[in-house]
Structure 1
Amino acid sequence: MRTRPDEGLREKQRRTTAAAISEAAHKLISERSYEEVTIEDIAQEVGMSSRTFFRYYSSKEDVILIGYEEHQQKLLDALDERPIDEDITDAVRNALLAFSVGHERDRAALRKKFIIFRDNPSMAKVFIGRQWTWERLFVDRIGERMGVDPNTDMRPAVIAGAAMAAWRAAIRSWIFQKNGPPELVTHTARALDALSESFRSRAG
């Protein structure tokens, strides 16, 4: 069914307003702190009422974590798209590399988010909880591919935990290195290479 022109316009306007709210929240929190900024402050910054704010976001946390579930699903989809007979460590590596492609225009926004998570303990706690949920889903998906129960077989959790730790290191390197490669996928490949090399060194 086709979308009517007025419906498409309304959705575009909604996305624009949601983005403006998010930008205002990041600006205010960077100037003060997450705890000090209220929903009323954010709403006032964009010229709306608090009631209107709740048409777009259910909480202050949601403003900062906008798009998180979408990114989470993209990683799971990237793993699902790998050939079923591919070695699990290769499948995880290739899924993370595929997931890391095309984020260049998000670099500045992700840097702002990272600083908020780093500098605001209450927000960091929320973010860590979301990370744990994301990793748990990744563990379960790896377990499905391996045909094992992650509750009794530790390998899916070990693989997911190591891979996600490498990817988080890649994100940190990417958003803070001023003279490094501009592509996140390059940093991800280097982090995963470093992980593999460290295991090989221990084995040797």
Structure 2
Amino acid sequence: MLDAHSHVPSLTSIVCTADGQLPEGPFYKGAVGMLAGYCDLDIAHLESLLVQNPGLMIGEVGLDRRYAHFVSLEAQKEFLLGAIELAFRYSRPLVLHCVGCDGALIDLLGQKAPKAMWHRCQVSEQSALVLMKLGIYMSFRALTRVGQLVLERRPDLFLLESDSQKPYDLDIKGLYESYGQRGLEELVYANAALFTS
């Protein structure tokens, strides 16, 4: 079963970093990112990593209110806009992180949205409808009403993830089963293949 967002190497996981370091393999697909609170936000360094590693996606990047006392939300937004520009410039999918800034992130994406996945999606139903219109993939770590809404209205944008920090942090099989839908494993795999291409 494919894990759309993890920090643990696995042949069935999209492995993301938040500290500016390259992801370690093996993995289904890798992404390199930077988040406030984990490392300095350095768009030139991120770009150099992307140039040196053409197979990597960007992520995770985003906005996190918990770290606004270390890095202002304005500085986080500026870095995120730079990452969005890199996603367009290098045709790389973007893995988004957001804590406490849903409206601000949606506003930024509304200006210009690259191919992107909102990981550990915990937005409102109203925000999910906006993200569906923008064609943003949404990845869920639990059975939620919003996850069910996306699965019903835009199954082509639905993904599941563990967001694991260590092996077996979350039972990914149990997560798939909690949605109780036949063919979900194939759907998530197909969506991940389209997102990462």
Figure out for me which of the structures 1, 2 the number 35, 21, 17 belongs to, where semi-axes √(5λ) of the Cα gyration tensor in Å was derived from the coordinates. 1
Highest-scoring label, criterion being distance in nm of label points 7 Å out along Cα→Cβ at positions 80 and 96, among 1, 2: 1
Which of 1, 2 leads on percent of Cα pairs over 21 Å apart, for residues 112-183 alone, largest value: 1
Of the structures labelled 1, 2, which one yields -24000 when helix-only ellipticity at 222 nm (-39500 (n - 2.57) for each DSSP H run of 4 or more, over all residues; to 500) is computed from its coordinates? 1
For FRET efficiency 1/(1 + (r/R0)^6) of positions 16 and 160 (r between Cβ atoms, R0 = 25 Å, to 0.05), the calculated result is 0.95, so let me know which of 1, 2 that is. 2
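Only the coordinates and a few stated rules stand behind these numbers; no lab work does. A quick note: this is a predicted structure, and the numbers were derived from the prediction, not measured. Cβ atoms are built from the backbone, for glycine too; each structure is taken alone.
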